[in-house]
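Derivation of every value follows stated rules applied to the coordinates shown; laboratory data play no part. Remember, predicted model here, so these are calculated numbers, not experimental data. Cβ atoms are built from the backbone, for glycine too; each structure is taken alone.
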Structure 1
Amino acid sequence: MSAAENFRRPRSVLKRTFDFVAFVVVLPFVGLYALLRALRPSDTLFQAFSQLFSHGPGLPGDYLRRAFYQSTIESCAEECSIQFGTIFSTRAVRIGHGVYIGANCNIGHCTIGDDTLLGSNVMILSGKRQHNYSRLDVPIRFQGGVFRSVTVGRDVWIGNGAIVADDIGDQAIVAAGAVVVKPVAARTIVGGNPATVIGYREDPSTSAALDLEKALSQ
């Protein structure tokens, strides 16, 4: 058993009851989505449903969102939290156990590891090559691009307003407002635009760790 698992407790009967009620409530929407997707599959259709469920306030909204995504995206743990205003641009998302996704986030193709925390207004892009732009005689929107799944490791903390376009290793920290455009190594603390190393979790006494406090407070 890992150290993280020692902190986890089985979901109570009350929580499981709420999970069941939420599943019953969203079931017609899941059925409608499945029917429409069979007729014409598209990310635009999924985004419309994601936007609908993003407006559920408070704890009931959290339960409804989790129930919907457990039935539609690639995988969604039963113990996670997805806050108000957060939308998913694709079904190609995996959410681990104990994940917290703050308010008004925008989630693209990604895998989010166990026990990871995302602050409010975080954007996880589907890689760095979503739009080709080499031709000047063709509008960018017609030039296509490549969507890549970004991996966010376990026990990661991503501060408010960060933009993530590349992989983040286990137990790393991304400061508020940082823009991640290249891989972040495990247990590294990064901040700024573009994000650069400002410290390491193994050595919290360094002056760089103090810089993290400043970065997160800005």
Structure 2
Amino acid sequence: MKLLTTNRPTHRKLLLGLYVPAGLLMLATLAVSLHTGIPLAMFTRDPADITETSPFLGVVSNICILLWCATASICLFSHLGVKKKGHKDLAMFLLVSGLFTGMLLLDDLFLLHERVLPGYLHWRQRYIYLGYMTITLGYLAGFRKIIFRTDHLLLVLALGFFFLSVAVDCIAARWGHLIPVYHLFEDGFKLFGIVSWLGYFANTSLQWLARPE
């Protein structure tokens, strides 16, 4: 039986790639804590522990983050496999899709369009929505030929659910008091949208990786 050998230079690169970013993150967190006076624990502990509330705090939101992360990981990992097979256009689609999903992940995780950009940079939310819409349309237009070559029903459903979620959010901003459970619709549509998004890219990646070279 042939034993696997370890390439030491590659091994060192892997360790550096894993631990250097993690170390820099902790150092950056410490620096921000010292600069702002916010206790370090506020950055590192679980929100439910900090607020001493239910462990189910934000459970659906957390699941959405995991689904975003799963989709981005699938796209970026599959990009390498598809590129190795020589399908450069498909690989580029998966790469950009992974980066685009990563952007949506960061927005959802750090409440960029809800809190950070309007509250700290004073960007109007209508312009933020317009910016995201422009990026989305540019992404869809740029890869339309590839998208039409795939089984894109789930992608269409995902976009539809995202539109409904944003629509409910806009309506609730004015008449939320008239819809007591509007979060059920807003966050429910978002969850269905992310699930559809994940299903589309998982299915598409699986089909392309299974193709012969």
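A few remarks follow.
- Test item: distance in nm of label points 7 Å out along Cα→Cβ at positions 38 and 70 calculated as 2.9, pick one of 1, 2: 2
- Structure from which 21 was derived, relative contact order in percent (Cα under 8 Å, 6 or more apart), options 1, 2: 2
- If Cα extents along the principal axes in Å, for residues 54-157 alone is computed and equals 45, 34, 24, the structure in 1, 2: 2
- Which entry (1, 2) yields the derived value -26000 for helix-only ellipticity at 222 nm (-39500 (n - 2.57) for each DSSP H run of 4 or more, over all residues; to 500): 2
- With mean count of other Cβ atoms within 10 Å over residues 14-21 computed over the structures 1, 2, the top value is the one for 1, the highest of the group.
- Entry that produces 23.4 once mean count of other Cβ atoms within 10 Å over residues 62-69 is calculated, selected from 1, 2: 1
- Comparison of 1, 2 by Rg/Rh (Cα atoms, Kirkwood Rh), for residues 22-85 alone - largest value held by: 2
- Identity of the structure behind 20.1 (criterion: mean count of other Cβ atoms within 10 Å over residues 102-109, calculated), options 1, 2: 1
- FRET efficiency 1/(1 + (r/R0)^6) of positions 46 and 198 (r between Cβ atoms, R0 = 35 Å, to 0.05) - highest-scoring structure of 1, 2: 2
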